[in-house]
Structure 1
Amino acid sequence: MVRCDMSTGRYITLEGAEGCGKSTHAARLAEVLGAVLTRETGGTAVGQRIRAILHDTAVTDLAHRAEALLAAADRAQHIHQVVGPALTAGRHVVSDRSVYSTLAYQGYGRELPLDEVRHINAWAIADRWPDLALLLDAAPEVLERRMKGRQLDRFEQEGDAFHRRVRDGFRAMAAADPQRWVVIDAGQAFEVVAAAIRAAVRERLDI
């Protein structure tokens with residue numbers, strides 16, 4: 001467990017594939033902790049404009065490297081404008097996605113050189129990585145069932161192979177850094193998942 005002064009804000013991210021429930025659980029956790037709730041992409045005014053490009057289904061010719069750089073720009077602005085100031089003020093931050101989603105989507109998913117994507121993003125975020133990453137993981141058939149009926153955005157419309165690489169990427173990152181990551185079975189009932197998230201935060205960060 002990471003012990004911390006309660007005056008020091010902690011940076012928590014919820015990660016996972018499409019349909020894992022992270023947005024709902026991020027909002028629940030932020031409410032419980034009295035934390036700043038934010039998201040990537042789109043957690044700032046600049047980020048909202050970047051997000052509009054990245055998620056627009058009409059954008060069909062965006063190069064993978066351009067996509068990665070746009071995502072890195074969103075992360076840079078987010079750390080500068082939202083995450084950094086909140087942590088400095090002693091507030092906890094709960095984010096719906098973080099830099100890890102860039103590694104999963106543009107690195108593993110788009111199959112760009114992972115070391116290059118990591119290097120660019122480490123610079124973009126000034127090496128301010130989340131203190132705790134909660135991976136909400138569920139079987140592909142569960143995720144697919146939850147996505148039915150949604151109006152899908154540009155990423156959500158990608159094929160099964162892409163989404164499999166993204167999910168495998170998240171799992172690989174969690175396995176490689178167990179001190180920072182906690183994997184939670186997101187296929188369970190909402191309250192069970194929420195309790196597991198709260199327990200992980202309490203155990204790892206003592207908050």
Structure 2
Amino acid sequence: MRLEKLYAILDPSIRSDLSLLTIAGRLLEGGARWFQYRKKSAASGEMLADVTTLLRAARAMKARVVVNDRADVAWLAQAHGVHVGQSDLNVEQVRKILGPRKMVGISTHGLDQALAAANTSATYIALGPIFPTNTKKDSEPVVGLEGLREVRKYITAPIVAIGGITADNAGDVIAAGADSVAVISDLLRAEDIAARTRLFLKVLGK
């Protein structure tokens with residue numbers, strides 16, 4: 001499965017002044033075609049409603065939507081997949097819920113976890129944080145570009161780099177071996193989200 005180079009993490013709490021649909025619309029306008037819905041504080045019903053709304057907008061533009069953590073919500077909404085962390089359901093457990101054709105990504109924070117993830121049916125392996133980030137309060141130690149290069153030596157599966165990635169450093173991240181970059185703050189906090197998305201795609205060679 002070919003992955004888009006830009007993976008937009010859509011966390012509505014980052015821009016409480018804008019509705020989910022408005023944020024998604026601006027990302028889509030800018031050319032983003034792969035999203036992860038992440039809202040840790042949302043109740044199940046709210047999350048399902050949000051994902052259903054996001055999917056409606058995304059499908060009109062042939063974009064994919066992955067749900068953070070919640071395989072049940074992804075299954076009910078018929079999303080394109082799920083992203084899990086180290087303490088969530090594992091990849092094969094998610095596969096039992098969603099089936100073999102859906103996207104399943106997993107977060108890793110170093111070579112050992114990445115190697116373990118490579119021995120699963122994960123669609124992609126997320127690695128990070130590549131750079132310091134304030135988005136997650138309990139973030140793991142920084143992997144860095146050198147850590148990314150090291151993981152790339154041993155992993156043939158698609159790698160999605162995450163953590164502190166901006167339009168200024170995204171090109172370096174791809175050059176270090178990532179197939180895609182996952183971005184939150186530098187997209188959603190931009191004054192013009194659509195323009196920032198276009199800039200990222202230009203930097204990433206899209």
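Every read-out reported here was derived from the displayed coordinates using simple, explicitly stated rules and does not represent laboratory data. This is a predicted model, so every value here is computed, not measured. Cβ atoms are built from the backbone, for glycine too; each structure is taken alone.
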Quick one: mean count of other Cβ atoms within 10 Å over residues 179-186 came out at 18.8 when computed from one of 1, 2, so which one is it? 1
Ranked on relative contact order in percent (Cα under 8 Å, 6 or more apart), which label among 1, 2 comes first with the largest value? 1
Out of 1, 2, which one gives 1.0 for distance in nm of label points 7 Å out along Cα→Cβ at positions 51 and 75 as computed from the coordinates? 2
Structure from which 3.6 was derived, mean projected area of the Cα convex hull in nm², for residues 107-162 alone, options 1, 2: 2
Structure from which -14500 was derived, helix-only ellipticity at 222 nm (-39500 (n - 2.57) for each DSSP H run of 4 or more, over all residues; to 500), options 1, 2: 1
Once distance in nm of label points 7 Å out along Cα→Cβ at positions 91 and 123 is calculated for all of 1, 2, which comes out largest? 1
Among 1, 2, which structure scores highest (criterion: distance in nm of label points 7 Å out along Cα→Cβ at positions 27 and 43): 2
Comparing 1, 2, where is distance in nm of label points 7 Å out along Cα→Cβ at positions 35 and 59 highest? 1
